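Enquirer: What follows are several structures.
Only the coordinates and a few stated rules stand behind these numbers; no lab work does. All of these numbers come straight from a predicted model, not from anything done at the bench. Cβ atoms are built from the backbone, for glycine too; each structure is taken alone.
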Structure 1
Amino acid sequence: MGLLLAAPGLLALAGVVLFPLLHALRLSFTDYTFLKRQADFVGLGRYREAFADPYFLHALGLTALYVAFTVGLTLALGLLLAVLLHQGLPLKGFHYFAVSLPMLIAPVGVGLIWKMILHPELGILAYLFGGRDFLGDARYALLTLGLVDVWQQVSFAALVLLAGLRSLPREPLEAALVDGATPWQAFWRVTFPLLLPVLGVLLILQTVAEVRTYDLVYVLTRGGPGTATDLVSYYIYRKAFLGLDLSGASAMGFLLLLFTLALVALYYRRLTRA
């Protein structure tokens, strides 16, 4: 009976997830392009081409750096906000609304808002910093993109960690305070270890979200200036729909999938061991 009840959802999931994946996997072993009607089997040739493509390798390295920066800063700021909200600040409803607001905006909307804020001639930040073009300067573009991403993602991290803090037992913390521990010692030695499973799950979710960052790159920089913000998801998009090389993009997409699965497996293994 359980399988019968789950069958409609499983069939829909197979249709919208499994079929495109299998189709892309089949294409990755061919030389199919949008300009070629007949696709020939080339084995692992497209995967070898991907590893020999310096722009793809550059995009992978850039994405790894971007993920490390955004995930680390998101978790740190999310934990700070969660601890502050957990303390019972005045005007609690307003603070909850302010923290949750960025999460409610679509990534494209976030990109358009910050594109105006960062505009070198019309934006408020350009006025405050003497007309500096944060998105047009290769020295600041990736950092700026990451900070905009963190601004949106930190809401989700803060709410998840706040829920984790609210679910922790109070007895160990109270016992530590009674024994003479300072609030910082009690947090670092008692609360933080108890919160590690929640942090581990959040780390996995944020890593997956950041690896596939596309919306903000498309709206804010289009991978520029040059290739300074050409993250791998956007590069794969350009490979498929601007370069018309669908099979090559499929091979790169599956390499990105394997890279992400390896990271998730590593995180999960460390989490279950802890």
Structure 2
Amino acid sequence: MKKSLLALAVMAASAAPIANAADYSDDIYKNDHKWLQFNAMYAINEKPQFGSDTDKDHNYLEMEFGGRKGVVDLYGYVDIFDLAESDSDNNNKKGAPKAFMKLAPRFSIDGITGKDLSFGPVQEVYFSTLFNWGGGDSDTNNSFWGIGADVELPWFGKVGMNLYGLYDINKKDWNGYQFSTNWFKPFHFFDNGSFLSYQGYIDYQFGADDTFKGNSQATHGGAMFNGLYWHSDNYALGYGLKAYNDVYLIEDGGTTESSGISHYLSATYKF
């Protein structure tokens, strides 16, 4: 569900400065860093939901990690669903796999070539990949391949952007494209060093056929996450509002709810 917004949060809150130069000809390891955190999450009306009773929630534990080593910029997380209430009828993960994993390695073209490819607001250019793995053979197993960049925008600061082609691993075929962006903006600082941030992401799929491997689907759709978080060196608390439109190219209608609004509550411990 996320995308490296919390990685940016950790980098911003870290006492160790991260170099911004995109020229890696002198030292490809000069931006190295790493981070790990655990998030206790509660999702309210997360989409998609199926069946006549769609007003369902669930809890999960998320191990989230990332960093930079040489030319590799990494973000990922592992979700373990239903630490409690696994048999509740109000749980939209009841009977579903217990785990989900996302891994998003990006490879700096600046670092690989030893050349500073920055221009205008573009700070660094990447060969970008993304992998989504579900908990079973028939669950979501997608890979994304494309190009990305870190872009400096007014007010927001550094924003990650990626444009991918989507390859469905289960069905062994390409299925349109995805544009992803994420941001992290501290906007209020307290005297004790903690701060409030606006952080979020957009994942937007497009260019898909209305029928894929014999199954009807939307040709475009996606989700936008808008989060308000309080950060300290060791902890974070947050609320997120997520808006969906035919998410994962699942068409909304009938007993399927793939569009609408959901809410997320999170408590984080940073390692």
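Enquirer: Which of 1, 2 yields 28 for relative contact order in percent (Cα under 8 Å, 6 or more apart), as computed?
Expert: The structure behind it is 1.
Enquirer: Looking at structures 1, 2, which one was percent of Cα pairs over 28 Å apart calculated from, given that it came out as 37?
Expert: 2
Enquirer: The value 0.25 for FRET efficiency 1/(1 + (r/R0)^6) of positions 26 and 154 (r between Cβ atoms, R0 = 25 Å, to 0.05) was derived from one model only; which of 1, 2 is it?
Expert: Here the read-out was taken from 2.
Enquirer: Additional query: Which of 1, 2 yields 2.4 for distance in nm of label points 7 Å out along Cα→Cβ at positions 178 and 210, as computed?
Expert: It was calculated from structure 2.
Enquirer: Upon calculation of distance in nm of label points 7 Å out along Cα→Cβ at positions 82 and 186 from the atomic coordinates, which of the structures 1, 2 produces 1.9?
Expert: On the way: 1: 1.9; 2: 4.0.
Working through the options, I get structure 1.
Enquirer: FRET efficiency 1/(1 + (r/R0)^6) of positions 98 and 226 (r between Cβ atoms, R0 = 25 Å, to 0.05) computed as 0.10: which structure among 1, 2?
Expert: Details: 1: 0.10; 2: 0.35.
Label of the originating structure: 1.
Enquirer: With helix-only ellipticity at 222 nm (-39500 (n - 2.57) for each DSSP H run of 4 or more, over all residues; to 500) coming out at -22000, pick the structure among 1, 2 it was computed from.
Expert: The read-out comes from structure 1.
Enquirer: So mean count of other Cβ atoms within 10 Å over residues 42-49, computed for just one structure, reads 15.5; which one of 1, 2 is that?
Expert: For mean count of other Cβ atoms within 10 Å over residues 42-49, the value 15.5 is produced by structure 1.
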